[in-house]
Structure P
Amino acid sequence: MTKAIFTVKPGSGYKDLPEEHYHFPRAYLNQVSRAVGDYIIYYAPRRTSVGSSGQQSYFAMARVTDIVPDSEKEDHFYALISDYLAFDSFVPFAGDGKYYESALQKPDGTTNKGAFGRAVRPIAESEFDLILRMGFAADLTKVEPDQAQSIGFSEPEAEFVRPLIEMTVLRPFRDRAFTAAVRSMYDNRCAVTGLRLINGGGRPEVQAAHIKPVAVSGPDSIRNGIALSGTFHWLFDRGLISISDDYQILVAKNKVPEQALRMLNGDGRLLLPKDPIARPNPHYLKFHRDVVFKG
């Protein structure tokens, strides 16, 4: 098994749903095969609809579970994905004059364009770990504050209390990372009411709701999340409200109290993040309407 970087490009023609599968041609079959059973990091070369909020940055981690042929396109395959988790902050491909992937940088400091052009690239364990620690820096300060402060290129081999990958599969860590990412994208504001309540300690009241529930393999992806206040999180999880593909708020007939209805956004639409990449994905919205919604 080998850890790897998987590149997702906008308009590439590949049928990627990074939370669930990665589409690739036979040219990368050997590299992807070596990653089966191991973890990968997603990288986007520019602004995309799937993850990166800037040019050339790493935006999420996941695990490759299997490879299946594409039944519709010859010599193409899908890498099946599990344990997807968005970073709490995007990680640029270079920092302090150095590349996180050392193979991308020539001895003279210039970019190795041949290596950079490969959509699937193996990555050393230490470099993989460092990208994860930068991507989850905000969450690590709550778990390992003394070590997190020392993260940097000068100490890529530093020892930590617990391997980060081991932590990322634990539900408490994943909940914390998912909540932080969703709250940030929605500016701590409830998407269906517009309310932004912060308590005296500076903690936001808004919660992060999974659109497709974790119990049925819903991913910890920003695109599978909506920021909701406690009451509307409860209504959403029980299928009493839902969202259309064009972000209209749907309400189950005669099942939501009038007091709650009066709190909904005046235009009847979901309040969306400013960054289009964080908007709910129609794939997950359809699941909620088909399986959860009682309308």
Structure Q
Amino acid sequence: MTCAAFYLELNKILPGRVKAGESMKKYTSWRIGGPAELFVEPVGREELQRVVACAHKRGIRLTVIGAGSNLLVSDRGIKGVVVKVGRGLGRVWIEESRVVAEAGAKLAHVAATAKDAGFGGFEFSAGIPGAVGGALAMNAGANGASIGDLVHGILLLSQAGEYCRKSKEEMDFGYRTSVLRREPWIVIETTFCCRRRDKDLIKKEMDEYRHKRRSTQPITFPSAGSVFKNPPGHSAGRLIESSGLKGMRIGGAEISDLHANFIVNLGWATARDVLTLIDKVREAVHSKFGVELELEVNVVGDI
């Protein structure tokens, strides 16, 4: 089936809410990216299930995104249909001693809900952008902790539109990775185990982490956070800085003067600018230190 025909079919599921040629710039924290051939944002898990199952049945390429805070979209855009898991799946609630969050919930919302209920555990996430689904896929972390540490169980949706549940152990969480980096499951809902803690202490620790983030990371320009994973025994930022690359600029993309593992968009950067900088960083660090840098950000679309 062509995307033109699929557009008509999707419109029966989401009347008037299917967009063709939608720019991806507004859906990524880097503010970079070409058009999505088709773009939809389901309201609720039932709509999401129907869209995913329909795309699978028709053989249409499916790309699922969340908050886009760890995403570099090609200048040529993304073929097929892009499904954004956002506010329509953004609920967070408390069940006894656990926090339950849908995939589209922002980490800040989850952390605030936990704090207000007197549950600690999410302090490390203060200031981390993004939503639950993407954070779980890459096992987002900071300050010596990761989101996978808190997981009790996850409800997932297959590309065929079938639900299944997985335990923490089945998610294979590791440093900036999980089974979701290898398998095309879509996060729907996650249950987190938390511990009782004084609300004031939680707030104090989160405020300290936010202050540290503001003082050590570039927040005045669009970015996608850390571009590279830290190699074993090394800091990617220090390796890049020691290679003399701080401030290097290609087009509208620049290696931050504040934190060398950040590439910022000065306002007119393209994905090609960023990818060229990435290649130069890898070459320089390997030449000087013999270390291969691995991407932490996800590159999607037709490069």
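Calculated for structures P, Q, percent of Cα pairs over 26 Å apart, for residues 87-206 alone is largest in P.
Figure out for me which of the structures P, Q the number 5.1 belongs to, where distance in nm of label points 7 Å out along Cα→Cβ at positions 127 and 255 was derived from the coordinates. Display every interim value, and only then the final one.
Numbers: P: 5.1; Q: 2.2.
So the calculation was done on P.
When distance in nm of label points 7 Å out along Cα→Cβ at positions 39 and 215 is calculated for each of structures P, Q, structure Q comes out greatest.
Check the numbers for mean count of other Cβ atoms within 10 Å over residues 231-238 across P, Q and tell me which is largest.
Values: P: 18.5; Q: 13.9.
Answer by largest value of mean count of other Cβ atoms within 10 Å over residues 231-238: P.
When helix-only ellipticity at 222 nm (-39500 (n - 2.57) for each DSSP H run of 4 or more, over all residues; to 500) is computed for each of P, Q, the one that comes out at -8500 is Q.
Bear in mind these aren't lab numbers, they're just calculated from the coordinates by the rules spelled out. Note that the structure is predicted; figures quoted are calculated from it, not measured. Cβ atoms are built from the backbone, for glycine too; each structure is taken alone.
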